[in-house]
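Below: a set of structures, written as structure tokens.
What follows is calculated from the coordinates using simple rules that are stated; it is not laboratory data. This one's a predicted model, so the numbers in the text were calculated from it and none came from an experiment. Cβ atoms are built from the backbone, for glycine too; each structure is taken alone.
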Structure P
Amino acid sequence: MTARLLSPWKTVLTHRDIIARVLAVIAVLLMIRSAVLFRAEGLFELDPPVPRSEQFDVFLRKNLYAPEIREGLEAATLSMLLGGLALAGAFWFSRRSLPPLPHPVRAPLCPLRSRWFQIWQGSLWLALAAEASGNWLNLKRHFIVSPHLQFALLCGGVILLIWQLGGLHWPPALPRVSRREGLLLIGITLLALGVRVWHLDERLRLFVDELNFATATWEFEETPGLPLLAPMTGIIAFPRLYSYWQTESIHLFGSNLASLRLISVIIGTLTIPALYLLARETFDRSTAAMAAFLLAVFPPHIHFSRLALNNIADPLAGTLAFALVARSLRTQRRTDYALAGAALGLTQYFYEGGRLLFPAIMLAWLIGGLLLWRPRIPWRGVIILIVAAVIVAMPIYYTLESLDSPLAARATDGTMLGREYWQKVLLSSQNQEELKQHLKHTERAFLIYIHERESYFYYGGETPLVLIYLAPALLLGIFVCLWRIRAPGPLLLLLWLLATVFANSLMIESAHSTRHVVVLPALMLLCAVGIRYPLQLIWPNSTRFAYLRPALMTVLMTVAAVAQITYYFGPHMDFFNFQLRHINEPPNGDDAVNYAADHFEPGTYIHLISDPEFHENYAIDMLNFLADDLYIDAATPEFVNSAYIWGLSAEATHAFFLMPDDTETLRLLRTYFVL
């Protein structure tokens with residue numbers, strides 16, 4: 001009996017396994033040290049309260065508008081690289097402890113043929129939707145196409161195209177999911193929905209660049225046949241599709257912030273199962289569950305899922321496209337390739353970041369696959385993918401060309417580094433110094449994840465996007481993928497991260513969180529990989545009590561969830577509200593407009609008296625969205641005199657909002673009104 005008990009330990013405790021475990025532990029410790037040295041701080045670390053009169057000065061002294069790269073990152077970088085080398089050694093010594101990653105399979109496409117001669121039907125529907133927006137043939141002289149019909153044409157065309165390219169195999173075969181797996185995914189998705197919808201219009205009462213989408217919803221009421229795919233404005237050059245969904249939400253739930261933001265909540269929540277599918281097809285079920293759970297409670301993803309901005313739609317379409325391609329490589333079904341192409345085409349319908357980034361990542365991923373994967377990708381499946389993506393994206397570019405609009409407005413509106421900059425960097429006699437400065441500029445595009453706060457206030461706060469207790473997992477995940485780059489999943493994650501960093505380095509400001517929303521699912525999948533595989537090395541299946549490892553991961557996930565949710569709805573949102581109220585010169589009139597919309601009866605006149613004067617057009621648009629039949633004007637205290645008072649209607653109710661120190665205007669109002 002003794003021999004039987006000792007024999008398993010002799011198998012487990014070989015010198016290679018012991019060395020692998022030691023190196024894995026060293027890698028984890030070095031990555032923790034690196035995260036600390038990168039100063040990815042933010043675990044409930046806010047400054048102590050200061051008097052209201054001093055807050056703005058303290059705020060500016062901290063240089064939150066344009067934070068500089070902190071010096072002394074060499075030690076953090078060295079610790080990270082040493083951790084990566086230790087992890088490589090652990091992989092080499094313990095190859096049999098790691099589960100194999102999914103690779104493409106060699107099989108004929110199923111069914112054997114697509115219905116190529118019938119794709120004109122879906123293409124025709126999409127062409128009609130494009131013409132309804134572009135009006136190149138000037139058909140609007142004869143009939144008006146409502147936004148509802150345009151949306152139906154768009155949806156019908158995509159479905160028909162998938163059906164025909166898939167060989168008329170409908171519905172597509174769904175992934176096989178056990179009861180336990182299905183309940184787990186439903187639970188994670190419901191958690192994601194709950195944290196995104198909780199106090200949706202109460203925890204943040206200010207508009208975060210959302211008024212453009214609020215005013216766009218009015219156009220659907222005022223303009224019959226409004227082109228659904230045309231840019232909203234010359235500056236807000238996004239299709240109106242997102243605003244159309246927001247309009248329908250407002251019809252159902254009323255004109256308020258919660259209704260406007262609800263579409264983002266739904267889209268952000270749907271990204272959770274999309275990431276689960278991607279991780280399941282490229283790694284395994286355990287990694288998929290962790291990645292989905294981490295994204296469900298990831299503060300930046302929660303935040304952008306609670307704002308009425310179309311940025312959050314990009315990662316859904318992109319993640320779904322990658323997931324379906326990964327599934328196609330394993331199933332070799334034509335329908336999966338067609339679905340993947342359609343999802344890739346839909347990345348063109350929202351924010352410009354996803355429009356430019358995801359096709360480039362997909363192209364690089366497939367080219368890398370041709371070089372690294374065995375068996376190779378079937379070229380017939382790739383053709384189906386490309387055809388579906390091009391036809392689905394066609395209505396956007398048809399519309400832009402018809403309206404003579406730029407194909408990438410945000411790339412030409414002065415937000416990107418221009419030709420003069422690159423001439424200076426590449427051709428200047430001092431180009432070494434210029435290149436060094438550009439390298440720092442590029443570093444900021446990566447350090448926003450683990451070191452720097454963002455340079456503007458869309459996500460805001462005082463922390464990087466990834467909090468300190470997940471930063472080591474992110475760094476570990478990057479190196480796990482680097483050492484296993486020959487598999488589809490690791491290659492995709494590295495390309496996704498590097499492409500996002502590179503694209504943002506081409507912008508004048510490389511640390512705007514809105515431009516990093518596209519990579520949020522990849523960050524959490526990297527964190528899941530960084531937890532799953534080092535833990536597998538340290539505590540392999542062949543050891544005693546290996547059955548307790550899932551329990552340990554559950555505890556880690558629960559702690560991460562509680563910490564991140566508590567941080568986001570507590571310190572982060574407290575400080576973010578403070579930041580927004582000081583982003584411009586005081587005063588911030590949003591609070592006054594919100595109060596007026598909530599408390600005053602129709603017909604009331606609202607007067608905002610401040611120095612400097614609050615933006616009246618902004619106040620009018622905001623109030624018109626939140627309430628009906630209220631009137632507003634803005635003025636400075638110098639303009640408010642007896643003549644101003646006598647010019648007001650005596651039949652109406654008036655509400656005045658003053659600055660706290662404006663005693664002179666308050667004295668004048670008391671002369672004419674009973675306060």
Structure Q
Amino acid sequence: MISKKVAARASAPLGGKTICTHDGTAPGGPGRWETLFEQAFVLHAEGRLQEALDAYREALQSQPGLYQAFFNQGLIYLQLNQPEQAVSCYQKGVALNNSHHEAFFNLAQACERAGDPDGAVAAYRQALQRRAQYFEAAYNLGCLHLNRADPQEASGWLERAVALNPKHAAARNNLGQAYAALNQPEKAERCYAAAHALDPGLLAAACNLAQLRQTQNRLEEAVDVYRRTLAANPQQATSALNNLGNIYRDMGRYAAALECYRGVVARAPDLAEGHYNLGSALRQSEAYEEALIHLWRAVQLRPDYAEAWNNLALTCKNIGDLDRALTCFDRAVRLAPDMAVARWNRSFVHLLKNNYAAGWADFEWRFRMPQRKQIYPFHLTGTRWSGQPLPDAAILVHDEQGLGDTIQFVRYLPLVQARCREVILETRSELAAVLRPCAGVARIIVRSTDGHPAADYDFHVPLMSLPAVFQTTPQTIPGTVPYLGAERHRIDEWRAKLKRPAAGIRIGLVWSGRPQHTNDRNRSCALTDLMPLLQLPGVRFYGLQKGPGADQVRGLPAGIDFTDLGRELNDFSDTAAVLANLDLVISVDTAVVHLAGAMGRPVWVLIPFIPDWRWAMTGETTPWYPSMRLFRQTRPKDWAGVVERMRRVLEEAIRVYFQESQPFSIRPQGGKIADQSLCTHSDVCQLSD
């Protein structure tokens with residue numbers, strides 16, 4: 001944020017009892033032109049600008065060399081916002097008397113306002129030649145170069161201005177802007193800090209200093225800057241209050257962010273951006289009804305506000321109103337056709353509604369988003385494969401996004417292999433071993449750290465683009481399950497460790513996902529939420545939880561038949577071997593449910609009120625995994641209802657198992673699962689380091 005330049009210096013017209021003509025001599029006695037000039041001077045001072053202009057013209061008709069009249073006419077034209085006429089007057093004036101530094105300064109101002117920056121630069125330089133200590137000219141010349149994206153030239157003039165007036169806060173702030181543009185953040189920060197110390201109420205300096213510290217993740221220091229600004233200027237610092245709210249939001253301190261945004265809306269009730277920020281923060285705080293009010297207000301105030309339409313759509317999705325969400329996303333995309341995040345967000349609504357063709361098309365926009373590196377960290381060179389037959393080509397398929405996504409979509413690799421010579425799969429190290437039995441893969445390589453895959457290939461394609469390549473619909477999802485399994489020796493090792501209990505039923509549990517997941521607070525539950533299951537007799541439960549949620553095991557009461565395996569699971573190969581030895585897995589939506597589903601193992605999934613796109617909005621089964629049963633929340637955050645339905649179904653299965661001596665069976669009705677013997681493997685494909 002650049003501070004404003006200095007206004008035209010000679011705000012009062014030139015006048016006085018002794019008036020010189022262009023040759024510097026006083027006339028021998030008073031004449032009509034002098035009387036007219038004095039009259040014009042008085043009219044000018046009284047604000048009667050048009051009458052003053054007429055009087056100056058008459059004076060110039062009587063005395064064409066009266067440069068003061070041209071100077072004063074220029075002032076009037078600037079006051080009337082007619083900069084082109086002002087330029088003409090000042091040029092005539094300096095032609096008559098080129099020693100007047102303020103005339104050149106005002107000429108520069110007029111040139112800037114008339115859209116002639118080159119003329120302004122020349123005039124400022126002329127002013128500085130006539131008065132070397134002219135702070136205002138040096139300052140404005142530096143600002144002009146800064147606005148022309150010439151920070152090198154700007155820094156020189158602003159350094160000169162600061163030397164002439166060290167206590168001028170705006171000059172120090174703008175010098176900091178020049179240093180920042182020159183990639184000299186230390187110098188920039190010193191300038192911003194000095195400007196902020198000189199004038200805590202100078203919003204430009206406060207914003208620049210805080211934003212610089214924010215980019216360096218010095219958030220508390222940025223907060224302090226805005227607090228000081230608000231203390232110095234509590235009634236007019238709406239921008240500071242808004243920016244402080246943004247920092248609190250980035251820190252996850254939503255209550256403090258909401259307080260700031262509410263203050264912005266109170267100060268500026270017709271500011272669309274204020275309602276947008278407040279509505280967006282309310283949505284992130286899951287106060288959806290109030291969020292809708294403010295986001296609707298934002299688009300009413302600014303119907304072309306694409307970002308607000310996008311967040312309004314997200315809020316509609318959050319409350320389950322998918323049709324209205326699509327309407328709002330469509331509006332955002334019409335307003336901003338290249339707004340990748342709106343198309344990306346819209347894709348999930350299409351997929352939730354089983355509109356797969358539209359969903360996959362929007363899903364491809366993910367690589368145009370600024371957050372692309374969170375999806376896949378590298379931009380590969382070479383030609384992207386679009387599905388055409390290439391019998392002599394090697395195709396590199398690289399994974400992306402979550403571990404569960406990779407497990408879900410490797411099912412497409414046999415379809416790729418049918419159209420090329422060989423498929424090379426690039427994946428993360430934690431998945432490489434467990435993916436070895438995947439059909440259609442000639443070689444697996446571990447994702448590189450520098451963006452250069454450790455393999456030669458002819459074409460490449462993102463793994464999660466394969467549904468679009470193969471024009472997948474809910475009816476054509478590749479459904480051959482199992483397509484992953486565990487190594488036989490590991491299955492045997494874990495069978496020995498798990499020793500079947502007397503009851504004979506073994507169930508694995510996962511209750512928490514990765515905390516960094518954007519929807520983890522809705523998809524994860526607490527281990528204690530599963531207590532109605534844990535209290536059922538005749539079952540031994542095994543904890544498969546990894547990460548921070550694993551510590552919840554310590555809070556279990558005595559008497560629960562529960563064994564914690566989380567710390568013994570070194571990789572997904574261990575997890576797969578354990579799954580092969582269990583009768584059932586019960587889990588929230590994590591990578592474990594994908595692994596169980598890909599292995600054809602029975603798995604029950606706790607699904608939040610608004611599920612991830614792949615589970616759709618209704619139904620207990622999914623075409624992605626025939627061995628999976630979905631237990632859905634009927635209202636937000638209601639895990640108790642989900643667990644109670646699970647408890648009833650599980651209790652009946654246990655009763656049948658014990659009282660009727662029937663095999664323990666909890667498979668959903670629907671999909672076909674291939675021979676379970678396919679769930680084990682030895683050396684199916686080559687694994688590269």
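Assign the value 35, 33, 22, calculated as semi-axes √(5λ) of the Cα gyration tensor in Å, for residues 34-425 alone, to the correct structure from P, Q. Of the options listed, only P reproduces it. When FRET efficiency 1/(1 + (r/R0)^6) of positions 74 and 194 (r between Cβ atoms, R0 = 35 Å, to 0.05) is calculated for each of P, Q, the greatest value falls to Q. Figure out for me which of the structures P, Q the number 20.5 belongs to, where mean count of other Cβ atoms within 10 Å over residues 98-105 was derived from the coordinates. Clearly, the read-out refers to Q. Looking at distance in nm of label points 7 Å out along Cα→Cβ at positions 106 and 338 over structures P, Q, structure Q comes out largest. One of P, Q was used to compute helix-only ellipticity at 222 nm (-39500 (n - 2.57) for each DSSP H run of 4 or more, over all residues; to 500), and the result was -15500. Which label is that? The correct label is Q. Have a look at P, Q and say which one yields 27.6 for Kirkwood radius over Cα pairs in Å, as calculated. Source structure: P. A value of 18 for relative contact order in percent (Cα under 8 Å, 6 or more apart), calculated from one of P, Q, originates in structure P. When distance in nm of label points 7 Å out along Cα→Cβ at positions 378 and 506 is computed across structures P, Q, the figure 3.4 traces back to P.
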